[in-house]
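Engineer: Dropping the structures in below, format is structure tokens.
Only the coordinates and a few stated rules stand behind these numbers; no lab work does. Since the structure is predicted, the reported quantities are computational estimates derived from the model, not experimental observations. Cβ atoms are built from the backbone, for glycine too; each structure is taken alone.
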Structure P
Amino acid sequence: MNDVAAELHRGPRAYAAFIGIGLLAGLLSGLFGVGGGTVIVPLLVLLLQFDQRLAAGTSLAAIVPTASVGVISYAVSGSVAWIPALILAAGAVVGAQIGTRLLPRISQTALRWGFVGFLVLVIVTLFLVIPSRDATFDLTLLSGLALVGVGLGTGVLAGLIGVGGGVIVVPVLMLAFGTSDLVAKGTSLLMMIPTAVSGTIGNLRTRNVDLRAAVLIGVSACTTTALGAWIATLIDPTAGNILFAAYLVVIAVQMALKAIRGRRKA
């Protein structure tokens with residue numbers, strides 16, 4: 001980090017930005033069962049001129065406490081599938097390693113457009129399939145193997161294009177496994193914790209984390225995560241699907257813009 005960048009990342013303005021980013025990320029994390037990286041990373045880059053890699057590493061570190069509070073919030077109402085979450089996490093940790101190794105060999109532009117296509121499919125499906133709040137997750141040998149596959153795929157995509165697991169896991173659990181929206185969100189948040197810890201350890205070794213920013217963002221996010229989880233229990237599944245679809249539209253637009261910029265550079 002050069003002196004100019006370091007100056008931008010410190011001081012009252014920067015600390016206020018870290019707190020504001022954390023408050024917003026925590027609310028969305030609790031509401032949708034996502035890590036909040038899709039908010040943290042672009043805002044760090046736009047507001048404080050963080051390098052993309054440093055922003056991603058800082059975001060991953062901030063997700064650890066945020067997701068932990070989210071899991072507790074959903075666990076209070078019994079909305080966490082513990083063993084499926086650990087299976088997903090194991091697959092995601094391995095998949096992330098595969099994704100980072102494949103990164104130099106695969107076109108980022110093609111990957112981003114493919115992910116946009118996946119999000120569009122999910123958005124359409126969210127208006128066709130409304131999850132039941134009474135649905136439970138039945139873990140069988142077949143569903144367990146499927147979870148390993150979902151975890152691997154999530155990890156690979158995370159390693160390739162840096163998307164958070166919740167954006168993939170929440171809709172897949174609802175649409176493919178028939179879980180309730182609340183269980184999908186709580187399980188997604190639990191899955192993120194070991195994945196984020198593993199990634200953060202690697203980022204610390206390469207000094208790819210601004211720890212002060214991560215702590216401020218993470219602590220701030222913890223204050224609103226429970227609020228987001230509480231709001232999620234108040235709105236009905238149909239409204240929840242509509243809000244989640246709107247969130248996915250924002251992510252799809254972000255990814256499409258990155259794909260367009262990447263093609264122009266190429």
Structure Q
Amino acid sequence: MLIEVESGVKLYVEDLRPQDGGNGHTLMFLHGWPGNHRVFDYAYQILPHHRFRCIGLDLRGFGKSDKPWHGYHYDRMAEDLSVVIDTLDLKNVILVGYSLGGSVAIRYMSKYHHGSRIDKLLLVSAAAPVFAKREESSPYGIPLPLLDQLIDQLHQDLPQAITDFSGTLFHRYVSPEYRNWFLHNCMESASYALIQTAVALRDEDLFEDITYIDVPTGIFHGIHDQVVPFTAAVAIQQEIPGSLIYRFEQSGHYLMYDEKERFLSTLLSFLKNS
């Protein structure tokens with residue numbers, strides 16, 4: 001379905017409901033850069049069998065959503081999420097944010113978290129508290145010159161830039177067919193959306209936003225992550241009282257694929273026990 005989040009801008013939402021009506025809880029998935037909602041395809045295959053309603057959202061500019069020129073910053077994307085949640089009148093939501101989606105989820109929690117809407121938060125390889133390393137002494141983040149180089153390459157040869165970046169996401173073997181499928185999904189995004197969200201990732205920070213999180217939070221992170229180092233997950237965990245960190249020993253940034261069975265079993269365990 002398409003949901004209008006501002007005049008002339010509609011976002012694609014895929015809503016999977018268990019046949020028996022479910023358990024009253026909804027999993028809302030936010031994808032990372034440069035993909036779309038389909039990065040969680042394996043989860044969509046399994047979780048409705050556990051009676052969870054699963055909603056996959058394409059952020060503006062990505063996948064099947066509209067691709068306006070404007071709005072590719074955390075505030076606007078968090079507002080988009082708020083409109084979708086309110087339009088669907090969702091309650092008892094487990095918000096799952098991957099990479100850039102984790103950044104959007106954190107900003108949403110600090111600005112638009114309304115009472116009972118969100119029950120739990122899962123941050124998966126979240127691009128937080130910052131994505132760019134501005135100081136050499138920083139324990140987390142990608143060095144700023146490398147991000148500037150990526151943004152420049154996106155302007156010059158976007159397909160090659162996305163192909164090169166995708167090579168840093170996985171720690172384990174990826175079949176050529178899966179890699180091609182992943183790249184095809186990435187290329188559904190607008191070039192200017194990819195560039196402007198890369199700029200947002202480079203320039204924004206979430207240090208203050210994290211302090212507003214007040215729901216049970218699970219932090220899922222691969223120890224071999226080349227995009228967001230594991231030290232970033234530790235920093236997030238230290239700022240969210242009662243949050244739990246889960247180390248994925250055989251995963252890089254895309255842990256939903258590197259350890260897909262463990263990702264789902266850990267997710268279900270967190271939801272049951274937190």
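Engineer: Computing distance in nm of label points 7 Å out along Cα→Cβ at positions 12 and 124 gives 1.8 for which of P, Q?
Structural biologist: Traced to structure Q.
Engineer: A value of -12000 was derived for helix-only ellipticity at 222 nm (-39500 (n - 2.57) for each DSSP H run of 4 or more, over all residues; to 500); which structure in P, Q was it taken from? List each step's numbers first, then the result.
Structural biologist: Working: P: -27500; Q: -12000.
Answer by label: Q.
Engineer: Can I ask one more? Comparing distance in nm of label points 7 Å out along Cα→Cβ at positions 132 and 180 across structures P, Q, which is largest?
Structural biologist: Q
Engineer: Given that distance in nm of label points 7 Å out along Cα→Cβ at positions 148 and 212, derived from a single structure, equals 3.1, which label among P, Q identifies that structure?
Structural biologist: Only one of P, Q returns 3.1 for distance in nm of label points 7 Å out along Cα→Cβ at positions 148 and 212, namely Q.
Engineer: Among the shown structures P, Q, from which was the value 19 of relative contact order in percent (Cα under 8 Å, 6 or more apart) calculated?
Structural biologist: Working: P: 39; Q: 19.
Comparing all candidates, it corresponds to Q.
Engineer: For Kirkwood radius over Cα pairs in Å, for residues 76-187 alone, the calculated result is 16.4, so let me know which of P, Q that is. Intermediate values should be presented prior to the final figure.
Structural biologist: Values: P: 14.5; Q: 16.4.
Considering all the candidates, the number was obtained from Q.
Engineer: Determine which structure produced the value 28, 21, 18 for semi-axes √(5λ) of the Cα gyration tensor in Å, calculated from the coordinates; the candidates are P, Q.
Structural biologist: P
Engineer: If FRET efficiency 1/(1 + (r/R0)^6) of positions 92 and 196 (r between Cβ atoms, R0 = 30 Å, to 0.05) computes to 0.35, which of P, Q did it come from? Walk me through the numbers on the way to the answer.
Structural biologist: Details: P: 1.00; Q: 0.35.
Clearly, the read-out refers to Q.
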